[in-house]
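*Asks:* What follows is a set of structures for review.
Read-outs: derived from the displayed coordinates by stated rules, not from any lab. Predicted model only: the values in this text are computed from it and were never measured. Cβ atoms are built from the backbone, for glycine too; each structure is taken alone.
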Structure P
Amino acid sequence: MNSTVEIRTVAYEELDAFAKVIRDSFRDVAEEFGLTRENCPTHTSFLEADRLRKEYENGYHMFGAYAGGTPVGYVGVKEIGDGAWELDHLAVLPAYRHHGVGRRLIDRCVSEVKQYDAAMMKIGIIEENTRLKDWYISYGFCHSGVARFPHLPFTVGFLALEIQ
C-alpha cells in the first residue's frame, strides 16, 4: 500500500476534504480518551475546515497523502521561531495506518523544514497515548516534557526531533 500512496502539497481548494480526513482519523482517539465537544471542543477530532483555512493563510506548510487521488492522510508544519518548527494534525485514516504513511508524511515535513535551516521539529500529543508516543520515539523524536492545561482533560506530552 505504501508505494501507491503519493505525498504532495495540499491545495487550498482541498482543505474541506482534509478537514474530514483529520476528523475521521482522530475519531478513535477521541473515543478512546472520552473526548467530546463538551469537554474538549478544541481537540483535533472536531477540527473544521475554517481552522485549516486560517492555518493555510498564516503560512502553514500542508502535505497530504493520496491513495488513487483520494486524501487519506494529512500533516501541517509551521515555523515557531529560533529554528524550531511545530508539526500539527498528523492524521492517517485507520485503513491506511501501519503501512508507513505517517512516516512518509513526517519525512516530507523534515525535507521541507531543512530548506529553512530548521534545527528542531516539535509536537504535542496526549501524553497518555503511549502507543502514539512510542511511535514518535521510534521515528527519532525525544520526549521533552509534559504540561497540564485547565481547558484540556488530558496531559499534553511534548516531543522534539533534531533536524540533521
Structure Q
Amino acid sequence: MPVPHIRHATLDDEDALGRLDRVTWSPLHSVQPRPQPPYEPFYNERFGPRDHLVAEVDGVVVGYVRLGCPTPLACNAHVRQIQGLAVAEEARGAGVGRALLRAVRDEARRQGARRLTLRVLGHNAPARALYEAEGFVVEGVLPGEFLLDGEYVDDVLMGCAL
C-alpha cells in the first residue's frame, strides 16, 4: 500500500468518515453500542471537519484521527486529546495509524499544546502497542471502568509531552 496522504478533513468527507466509523466499529475500542440506522451525522456541534485529520490512499479515505480539548477549562488549554482514531481494515499494518499519530502530534503543537493525551481500552493490545511505539506512556488506569460484553475492562490513560 502506498504511503498515506494526511490532510485536514472537509465537509465533503462526512459520508466517507461516517461509513469508515461504522465499518471499523468494534467492542475492542468502543464503549458505545454498534451504530444502527438511522445513523447520526459524523460531524456534530462538538466536532467538525476542523477537528479531524484524514488519511487518504489513491484518493480514498482509509483513516482519521479526531483531536479535541479534554476540558473547556482555560487552565487545561495547553492539552489536546485524541478522541477518536480509525483505520480501514484493508489499510491496517501499512503505517496509516502511525502516520495519523505523527500528524496529529504536529497539529497539536501547531495549536500551541504542550501535552497530548488519549484513552484506550485495556484489552485493545494492538492500539496500546502502537501508542507506546509512538511515545505515549501509561499515566493512569481506571480498573474495571467499563462493562463490555459481560467483561469488566480497564480504561487506560496515556499521554506524551510535545
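*Asks:* Quick one: distance in nm of label points 7 Å out along Cα→Cβ at positions 74 and 138 came out at 3.7 when computed from one of P, Q, so which one is it?
*Replies:* It traces back to Q.
*Asks:* Out of P, Q, which has the highest value for distance in nm of label points 7 Å out along Cα→Cβ at positions 18 and 114?
*Replies:* Q
*Asks:* For which of the structures P, Q does the calculation of distance in nm of label points 7 Å out along Cα→Cβ at positions 82 and 98 return 4.0?
*Replies:* Structure of origin is P.
*Asks:* On volume of the Cα convex hull per residue in Å³, for residues 10-57 alone, which of the structures labelled P, Q is highest?
*Replies:* Q
*Asks:* Given a computed value of -6500 for helix-only ellipticity at 222 nm (-39500 (n - 2.57) for each DSSP H run of 4 or more, over all residues; to 500), which structure among P, Q does it belong to?
*Replies:* Corresponding structure: Q.
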